[in-house]
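Peer 1: These notes open a run of structures that come right after.
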Structure I
Amino acid sequence: MSEGGDDYRIERDSLGEIEVPADAYWGAQTQRAVANFPISGITFSRRFVRALGVVKKAAARANRELGLIDERQADAIVDAADEVIAGDHDDQFPVDVFQTGSGTSSNMNANEVIANRAAELLGQEIGDRVVHPNDHVNYGQSSNDVIPTAMHVAALEAAQKDVIPALETLAAELEAKEAEFDDAVKTGRTHLQDATPVRLGQEFGGYRTQVEKGVARVKSTTDRLAELALGGTAVGTGLNTHPEFPELAAEYIAEETDLPFREADDHFEAQAAHDAMSEAHGALRVVAGSLNKIANDLRLLASGPRNGLGELDQPENQPGSSIMPGKINPVVAEAVNQVHKQVVGNDAAVSAGAAEGQIDLNLYKPVIAHNYLESAGMLANASEAFAETFVAELEADRAGMEAQVEQSMALATALNPTIGYDKASKVAKQALAEGKTVKEVVVSEGYLSEDEAEQVLDPERMTHRGILGEE
């Protein structure tokens with residue numbers, strides 16, 4: 001072990017000596033990064049650290065198979081990487097997200113942690129470099145291809161294993177309400193004004209479809225995220241990398257994650273641009289917008305309870321006010337609204353970062369990765385909470401909706417095919433002016449008989465395609 005005190009050891013790199021905490025698995029380059037980037041206090045998430053472990057494990061397996069690393073050293077690297085994948089060493093990744101644009105500091109953080117832990121597994125002491133962070137853990141790699149590979153691994157895992165299952169949970173709860181509310185006829189609203197009747201279940205069917213299409217949008221980015229930059233090394237040429245390494249390592253990553261990863265179609269594009277990440281985050285932004293719309297609608301439909309629309313009874317998740325007793329607010333829906341705003345902000349950062357970088361390297365890798373993963377995590381968590389603690393607990397005020405429908409001026413729309421637009425318009429205005437229903441006026445004016453009015457102005461029939469009054 002390198003010399004030092006009880007609390008620290010001395011590590012060396014090309015810049016000289018530096019003190020590192022004695023029990024830290026990281027080394028000199030990580031320690032310099034900690035000192036250089038006291039920016040946000042934000043470190044990479046579990047998903048990204050796991051992805052780094054996945055990449056390093058796959059690289060070691062490929063290099064072992066190709067005879068490029070001693071089998072004993074490779075086995076120790078694989079075992080140490082497995083621990084990183086499992087989350088055993090998350091506290092050993094202290095580097096700030098806002099760092100060198102290539103993510104070199106985080107790549108070296110992974111190299112040093114895995115190298116020192118591998119040395120320990122071989123019965124050596126931390127810092128002995130029996131497993132070298134560059135010569136062994138980073139063999140045939142560069143930060144410039146490792147970090148974009150980890151970005152894609154983390155992003156696709158987050159999409160497939162967090163976001164999509166959460167959205168499917170939300171879609172299932174919306175579908176359950178769609179069936180439960182199918183017989184609840186209510187006033188439709190366009191421009192926030194009364195419109196022709198609609199079944200509450202039909203509105204929830206629209207919400208379900210929005211979410212299902214969101215799932216499809218997220219899935220549609222899979223093919224581009226599945227491309228891996230690993231094997232391009234510094235600029236995309238693959239210098240210092242075995243010709244078979246990229247394909248073999250990608251196969252091992254696919255095996256580890258059970259996702260369809262493959263070598264990038266073009267290594268120069270994979271390192272110099274991050275259009276796939278921008279596209280994938282754009283899908284998350286659209287999904288966030290869908291959830292925002294749904295949450296806003298449900299807040300409006302549940303507004304009241306006495307002086308709003310009041311068509312839905314919302315769950316009592318928590319007291320809503322520190323001053324107004326008994327007030328209940330749609331707090332979970334409001335959280336969804338706020339997540340949308342954060343995702344929109346993250347999308348601006350991702351799209352701006354993806355459009356930048358110079359010549360052979362995009363230098364916004366860390367911020368792109370961080371913002372994508374933050375958005376994915378928030379959307380997944382918000383979708384689950386929204387589904388389970390809000391949507392699932394909604395109830396319909398059928399009596400209130402029926403009363404509102406009966407008073408709606410928009411019922412006059414169904415009169416158009418029977419008495420014409422002009423007369424129907426006159427009926428609607430007269431009903432509003434006299435405080436009567438459309439049905440009362442159309443009968444009193446002699447346009448329709450009682451039976452005819454009952455048939456033509458049947459609200460439930462208005463929720464189906466067709467011309468009322470015709471058999």
Structure II
Amino acid sequence: MKNIETFIALNRFGLGPAPREARKVEDDPKAWIKAQITPRATIPRSLIGFRNSDDIIRDIHKARKRGAIKSPDEKQDLRAAFAKELLARSKNMIVTSTPFTERMVMFWSNHFTVSTTKKLIGPVLPAFEREAIRPHIFGKFSNMLEDSTRHPAMLAYLDNHKSAGPRTPVGIEQIIRSGVRTTLNENLAREILELHTLGVNGGYDQDDVIELAKAISGWSHGSVRLPHDDRPIHGRFEFKKHMHEPGSKFVMGKRYKDKGAQTGLNILDDLAQHPSTARHIATKLVRHFVSDDPPEHLIEKIANVFMDTDGDLAKVSEAIVDLDEVWMNPLPKVKSHYELVISAYRVSGKSDVGVMNLVEPLREFGQLPFSANSPAGWPDKASHWVSPEGLMRRIEWLDKFAKKLPATLNPAYVQEELMGPVVSDDTRLWVSRAPSVSSGLSLVFASPEFQRR
């Protein structure tokens with residue numbers, strides 16, 4: 001590897017260098033990144049053929065209705081299907097020639113987190129990423145916001161699929177029968193405002209949460225049926241008028257006429273174009289690509305691009321690449337556990353991996369994809385990934401991984417190919433003194449330079 005810019009392109013914007021990849025990048029790192037920014041990201045060939053969310057959700061609820069969802073065989077089939085696509089997703093990231101695309105898929109999938117903590121939707125989460133996130137990573141933010149919010153996985157994860165307005169037929173019946181004070185669920189509305197658009201300091205209050213929750217009441221899917229409803233079950237979005245709170249809604253200082261399902265979409269469109277949303281998104285992007293403590297002037301710069309282009313994520317991504325500051329410091333960020341594992345496999349050139357040697361270490365690290373503990377997703381700061389216990393687990397796994405690599409490899413050569421321009425004198429000295437090939441490779445992989453991006 002010839003220069004620091006190549007290292008940054010391959011590690012900060014990519015997922016770690018694959019064999020001989022540096023030679024394709026070093027002449028013009030920025031151009032290599034920007035060439036991956038396409039208006040509509042295509043589904044990788046290795047991910048084509050997996051079941052869509054409609055089929056998965058329909059089958060889950062049909063099995064649930066007949067009681068089969070509790071059977072060991074049914075659970076095993078669902079777990080196996082999830083693991084198969086999870087493995088395919090990871091393998092694609094290991095071999096892809098467009099790693100910046102995959103990094104942005106991960107970034108936006110984390111922004112719109114859905115998680116296996118809600119077990120019933122676990123099997124559908126890879127499909128959610130394929131359907132609601134991947135197509136829009138370089139498109140309009142408003143389109144991604146709408147598709148992810150209306151996706152049955154998100155509606156079920158944040159309990160909106162059963163949310164009924166208190167003045168609706170369903171709501172009135174539930175209040176009379178159960179004596180509850182409200183049938184409205186605010187979870188999705190709150191996370192839209194706090195996490196997906198405006199941000200926690202974006203200027204909304206509890207009244208805005210309630211009004212947005214009313215606007216999206218009745219946003220559900222076709223597997224939710226009342227006892228007397230004998231319509232066929234399906235797993236697509238379905239607007240249920242009998243659960244939608246009637247009347248106009250007042251959100252962020254604007255009055256919206258009641259237009260059924262369209263009311264919520266109109267509010268989402270305005271939220272997607274709000275200055276607070278631009279700032280919230282810019283802050284997360286600058287934190288991800290520049291520094292754990294994102295500089296104010298860079299946040300403002302990216303927020304302006306977001307506003308000027310109506311949330312065009314291709315233009316926003318290009319603006320991130322063009323920041324001078326992103327190319328100044330080669331090692332400002334710590335790789336997440338998932339990034340660490342993917343980058344190790346990319347470096348090794350090993351793509352024939354199975355569940356045990358790919359998914360199991362992630363389970364041990366506590367970062368199995370789609371399993372974040374909250375709707376906020378995985379943190380993007382070093383303090384979360386380099387705790388004493390977490391660092392020890394990383395080093396132990398990297399040591400085991402290095403020992404399985406061919407003994408014909410030269411640790412010094414691997415070190416220079418991986419991170420030559422940023423290797424410290426201490427790391428270079430320790431690798432040169434390693435008593436064996438395996439120990440030398442272990443030192444390369446466990447080095448701070450490899451664990452950072």
Structure III
Amino acid sequence: MNLNEIKYAYFLGIGGIGMSAIARYLKSRGIAVSGYDKTPSDLTDALQKEGIDITFEDSISTLPSCIASNAEAVLLVYTPAIPADHIQLNHLRDSGQTLHKRSEVLGIISKDAYCIAVAGTHGKTTTSTLIAHLLCECNVNFAAFLGGISANYGTNYINHTTGRNIFPDKPIVVLEADEFDRSFHRLNPDTAIITAIDPDHLDIYENEEAFREAFRIFAGKIKPGGQLIYHRSLQESWPEDIRCTTYGIRATGNPSVACENIITSGDAFHFDITITDENTQKTFPGWQSGLPGFHNVENATAALAACLALPGLSEADLRRGISSYRGAKRRFEYVVKTTDTVVIDDYAHHPQELNAIIGSVKALYPNRAITGIFQPHLFTRTRDFADGFAESLDKLDVPILMDIYPARELPIPGITSEWLVTKMKNPAAKRMRTDEVINFVRNSKPSLLLILGAGDIDRLVPVIKEIYHGN
């Protein structure tokens with residue numbers, strides 16, 4: 001497929017965070033973009049304001065006429081989240097049209113670029129968004145396709161064109177390498193980061209080994225002469241013909257790019273960076289993370305390692321970028337922050353992600369009780385990692401579980417939030433409906449509250465924010 005020959009693009013699931021970034025990119029190329037989504041959202045509202053036509057009706061009559069009349073010039077993109085019985089999807093397939101997954105289009109966009117791809121069960125969005133911010137601070141031209149809304153720029157698609165070109169013959173592209181549905185196997189990065197390989201998506205992968213093997217295959221797709229940057233804890237057998245760099249907190253191992261001497265001051269995390277190669281070791285002291293959390297210090301270290309692979313980036317610009325980074329929406333995002341009250345919203349939907357956010361909050365606020373509202377995401381994930389969820393949520397002083405968000409799945413008998421509560425040891429754990437959660441917050445106003453999950457729990461954020469600001 002040659003994007004230069006495309007005049008029209010239609011997206012099934014255009015309101016998805018990854019889909020909307022590609023839609024914005026294609027529109028910036030002068031392509032007429034339109035699409036379907038199930039329900040309106042802040043993202044679809046933003047796309048419509050940018051001149052993209054969106055329908056929320058799944059019918060053949062709402063398909064643009066250009067799809068049939070200019071088939072050769074139309075790019076059709078769909079997300080795997082679209083259900084199999086979707087009317088438009090099946091009509092297009094029955095009509096003989098070629099539909100492309102989002103990952104295929106990203107592969108085409110990045111094929112002839114210098115591609116920085118961030119993979120891993122946790123930290124993809126934070127790390128890739130930080131790399132984009134660092135490149136902006138270094139005044140380097142690039143395009144970034146992000147899995148979240150950058151708090152610094154208010155968008156999931158950043159196209160920086162007013163700076164300098166590091167490579168004269170190709171652009172720089174930053175993107176997330178998504179393991180779901182093996183999407184990242186369509187990418188061929190120059191620099192790849194793997195943050196974690198904690199098992200997930202076992203509804204797609206038959207077992208943990210198949211999941212880990214998928215990451216090894218991804219590493220094998222790095223372009224000749226490229227680099228793999230991976231967390232020091234990963235003990236995989238990587239392909240022998242790629243250059244490897246490790247990163248992480250200096251502990252029992254000795255990462256190539258290490259963060260160490262981490263201290264907290266107020267809500268800031270300060271750290272040193274030590275870079276070790278075959279012959280030398282050099283420490284750069286006094287960095288400050290714009291995001292709190294030990295896991296975010298490690299994410300910053302990974303981002304720095306990726307930027308060190310690029311020529312001509314100054315230490316001063318990188319320091320400024322690390323300290324001024326404000327993260328992505330729903331990644332350790334402060335909703336309310338006063339002397340007496342802290343409310344944090346976070347996308348955590350895996351036991352290890354819950355451990356990271358809860359552990360970081362405990363480090364920042366060691367003498368305060370933590371109330372957490374958690375919405376499990378997917379019946380299969382809840383089933384597969386129930387013991388891990390129970391152990392993680394038990395670390396909260398007051399754990400509140402909402403009903404499981406089904407997304408693309410049908411219910412599994414016996415797999416419910418009530419069932420998950422029975423596996424927990426914390427006697428304060430309870431399941432609540434949405435209206436009960438709102439009443440609980442209104443009546444108790446916890447002084448330290450976490451809003452956790454990857455479903456539609458974010459719709460509670462404005463309501464909860466209003467409750468606190470209504471004092």
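Peer 1: Give the label, chosen from I, II, III, of the structure having the highest value of FRET efficiency 1/(1 + (r/R0)^6) of positions 122 and 322 (r between Cβ atoms, R0 = 35 Å, to 0.05). Display every interim value, and only then the final one.
Peer 2: Details: I: 0.05; II: 0.35; III: 0.95.
Going through I, II, III one by one, FRET efficiency 1/(1 + (r/R0)^6) of positions 122 and 322 (r between Cβ atoms, R0 = 35 Å, to 0.05) is largest in III.
Peer 1: Distance in nm of label points 7 Å out along Cα→Cβ at positions 58 and 242 was computed and gave 1.6; which structure, I, II, III, did it come from?
Peer 2: This value belongs to structure I.
Peer 1: Assign the value 22.3, 66, calculated as Rg and Dmax of the Cα atoms in Å, to the correct structure from I, II, III. Provide the component values of the computation, followed by the final result.
Peer 2: On the way: I: 30.3, 104; II: 23.6, 77; III: 22.3, 66.
Label of the originating structure: III.
Peer 1: Work out the source of -18000 here, i.e. which of I, II, III gives that when helix-only ellipticity at 222 nm (-39500 (n - 2.57) for each DSSP H run of 4 or more, over all residues; to 500) is computed. Before the final figure, lay out the partial values.
Peer 2: Working: I: -18000; II: -15000; III: -9000.
Comparing all candidates, it corresponds to I.
Peer 1: From I, II, III, which structure was relative contact order in percent (Cα under 8 Å, 6 or more apart) = 11 calculated on? Let's see the in-between values first.
Peer 2: Numbers: I: 15; II: 20; III: 11.
Only one of I, II, III returns 11 for relative contact order in percent (Cα under 8 Å, 6 or more apart), namely III.
A short reminder: the numbers here are calculations on the coordinates, not readings from a lab. No experiment lies behind these values; they were computed from the predicted model shown. Cβ atoms are built from the backbone, for glycine too; each structure is taken alone.
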